[in-house]
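Before anything else, here is the set of structures, which you'll find just below.
We did not get these values from a lab; they are worked out from the coordinates using the rules stated. Bear in mind the structure is a predicted one, so any value in this text is a computation, not a measurement.
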Structure 1
Amino acid sequence: MPPSAPIAATPMAFALAIVGAYQRYGQDPAKALAQAQIAPEQLHTAQAHITAWQMEQLSGAAMQELDDEALGWFERRLPWGSYGMLARASISAPTLHLALARWCRHHGLLTSDIALTLSVAEGSARISIAEHSDLGALREFCLVSVLRNIHGVACWLVDSRIGLQGAEFPFAPPPHQNAYAVLFSGPTTFGAAQASICFDAQYLALPLRRDEKALQQMLQHALPLTVLQYRRDRLLVQRVRQTLAAQPQDTHSAEALAALLHVSARTLHRQLREEGATLQGLKDEVRRSRAIELLHRSARPIKQVAQAAGFQNEKSFIRAFKGWTGQSPAEFRKQATPLP
């Protein structure tokens, strides 16, 4: 039975694409649809959605019945266990960077219809898909699924939420485009040159936290990886510090900071609490460090130091600085030895 109170967020168009795979192979999808509790007449209901559980049931049944983990996307089948081989080839890597590089490279051994590429530029990592053949009616489902799959595996390998800075797709916005806000964290852009996802490159340095035993367990129930939202973000505290330091004037509120990190303010507070930190504590830490640096290294007026440290006015800055050091900014600057 499906879980209670499920949220129907997956476009019915993706279920229809799986039915298209059955048609391509001349097989009947009735058993898989029944297993997923999807009535055939629902398939053509405009703007309809199904739950993650229904999608898991349908796609899992289809992959085994059709013996194709690609569900008809490519010129030839990817037999059951193909993506398991990619996972095994990646899990021995010391870092996520090497694991994803291996995944992208080895994916090319499974099919030449698409090519995955991992690139890093200006602090962001990007996984892109180059299309080398016409994916036809299954194009959207293929590109979305491949990116969701590799993102889910990446999160699983390092046991951490990896927030996306954005997702891009090389087609016009579909009728169900609102579903993309659920499918991908961060903004989604349509009409791009290639399909891709982008995230903070710092995640690439994280060590893998899974072993062969964990892999065996995961492969028995791998499909939920594409919908699992990890609660823990192992780099969140570091990312918050960096964002506060880089954009002090844009992070006065939790809502503004959360928007820059592509999470809700509630999620931001909860995850920081789980990491043993608070937003106010991190703000104080970053502002104090910035203020002390400026007071040591520059002759800027106190008002300008306050603004550069992220305060909205000089009075609140002086009050906070006294709380940190027991001195006013002017007194601290007068007594401090200038740094080289």
Structure 2
Amino acid sequence: MKSNVHLVIMAGGSGTRFWPRSTSKKPKQFLSFSKNPHETLLGKTLCRFDSFVSQENRWVVTTETLKEPMKEFDSESHLKVLVEPQGRNTAPCVFWAAKELEKIDSEAIMMVMPADHYIPQQEDFLKTIHQAVAWAETHDDLVTLGIQPNRPETGYGYLKKGQPLSDDAHEVSAFVEKPNLETAQTYYQSGEYLWNAGMFVWKVKDILRAFDEYMPEMNEIWKSASEDVQKAYPQLTATSIDYGIMEKAKSVVTFPLDCGWDDLGSWTSLENVADALGIQTEFGVVKSKSVVGIDSTGNIVDAPEHLVALLGVHNLIVVDTGKTLMVADKSKAQDIKQIVEKVKEHYPSFA
């Protein structure tokens, strides 16, 4: 473990696309998608770094809404928790964490990781993390980890690899938005593109220098509010770190990462990892105590406490939490947030 390496986990997401399992009071990062209900995504993210980052160098940025769930999760108070007064996307989150770390050591290495990704191949992941940290220690670049694609994918943004800088590192020549299927196939076949996973490594002083150059209003607001988070935060520019900084920065480096990664962005994403999680059945992806079925395939079922009987149904999402039942066509998985808005309007306690 290196004393100058800090882990910052972004854990403020609402996870609406996994509703009703994920709610505003208990979003995706506090859920388990394995057979062990205690293996939450946030817990697994922290464990991933047990051999690399000391307990006192672990930070979580979350929102006021999730303050209580975070207390329950971290009952022994090992984590340094930064509670955003309101969600403002990832740029303010990274800026505030960097400002806090600057007070400790502006030369410190800051790793920024999402709380809710699935990474089964831990050794491969840590090998690449070590490479990225070593690069950040000796260079002024902003480092982003890019996932080696294993299929054409329209649900992710991409990084285009530029010039190789070493056996493992490449310049990033472009950030590319989510493509259509034809373009995604071209990206996949070319071997020149990586999925943009939203995982970053840099020195604290380097990311703050980038904020000064590309989003100078952030520091101006911070200073004018005398570094009072409650006063400053509502004024900070609500945008992503990718859009605000990374797409504009002149010196961005990527390390390709091949570790079975998936962002678990929607119910259908479970199909990519079902075999590894042990929840693939002849009826589809099923998390249930018991299931029977006839002439039923391609379904996604999450009803851990119930017997589920499937008869002549295909490509459905069925989720039963005990209080809420949702049945959806699998092709509408990306639109579940629309039904969540309806629920907020009519039955807010269930959202």
Structure 3
Amino acid sequence: MNPKTDLRNLTQEDLVCYVESLGQPPFRARQIMSWLYRPGIVEFSQMTDLAKKFRSILSENAYISSFKDPLIQRSKDGCVKFGFLLSDGKLIESVLIPEPDRNTLCISSQVGCAMGCSFCLTATIGFTRNLLPSEIVNQVCAVGDYLREQPKSKLIGPARVTNIVFMGMGEPLNNLENLIKSISILTEQRGLDMTNRRITVSTCGIASKMKELGEKTDVNLAISLHAVDDDTRNSLMPVNTRYSLADLLQACRDYPMAKRKRIMFEYVLLKGVNDSDENARDLARLLKDIPCKINLLPYNESPGLPFKSPSENRVYVFQKIVRDLGYSVFIRTSRGEDISAACGQLAKQKLSEERNA
């Protein structure tokens, strides 16, 4: 007996092929997609514009996955960290970052991470596997359900997820096929109907796969740069031994991107490692011919890792040097640090402890 098909793994195009394999006309795929991501839809009997016989066929051959009863931790600053248990018992994390005009959800693309960045706590847990499209999209669906269930008086932002950043566990471009499928579902009008300009994919520098991402999607691209010379970047980010700074920056220049768009370069500031005046000037020099903006991230210190955050004054001086050389430079305020939900801190520790308590 063949295993049932999880329809939340399928794009609109995939659904057409699937319903045709069941002897149905293509328009049935559009009908199904229009139901799959509505709140509260958990079984095919609820899809009332489908014939009862076809609903029965779907029930025999397919199912609709979802994340139930997530582990939840709330930060004093309003951030919420979610732990989602996968069907194989693995746990992944997502972080909701609410603001008055938006809700940004930081989602994972893999269980763990194989990239081994020396300043990142997630790297210490290693890599287990890629997430399926459904496991990516269901993070968004589950957090959407959470927001709709909250009393309006307790909401900081809207009652829905408005922005998505692929900056959680894992390297998205090492799960490129499933990443692209999940983006298709997220942006499909009959799916979750999100706009590309509110979705950002962050990579540590998988230069060979960046072009395909740009050709197959129109999302925003963020590059985790974090150093201005190969020796320093090699020590911080092993990916640089495979794709050097020169390779990465050339891939950025070649990235297919609308004229109005810019690449976001993320630069974590590590005390005494990459935060000098000279580093700031070198950063401006490296990026001089790439349409971009720069996010500076004072390091979120983690137990067991040797790095420290520079002083507030050092961060402002670094910003001023780069800004005076003609760049848009922002300092990203850390959120959720008290629940290990800040950048580089997702390692399942606190949520795993809660789960096992």
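To which of 1, 2, 3 does the computed value 18.4, 56 (Rg and Dmax of the Cα atoms in Å, for residues 43-122 alone) belong? Please list the in-between numbers first.
Details: 1: 15.7, 47; 2: 13.0, 35; 3: 18.4, 56.
Computed on structure 3.
Mean projected area of the Cα convex hull in nm² was computed and gave 19.4; which structure, 1, 2, 3, did it come from?
Values: 1: 20.5; 2: 18.1; 3: 19.4.
Answer by label: 3.
Quick check: 15.9, 50 is what I get for Rg and Dmax of the Cα atoms in Å, for residues 155-298 alone, calculated from one of 1, 2, 3. Which structure matches?
Values: 1: 18.0, 60; 2: 20.9, 65; 3: 15.9, 50.
So the calculation was done on 3.
Among the shown structures 1, 2, 3, from which was the value 12 of relative contact order in percent (Cα under 8 Å, 6 or more apart) calculated? The partial results should precede the final answer.
Numbers: 1: 12; 2: 19; 3: 16.
Considering all the candidates, the number was obtained from 1.
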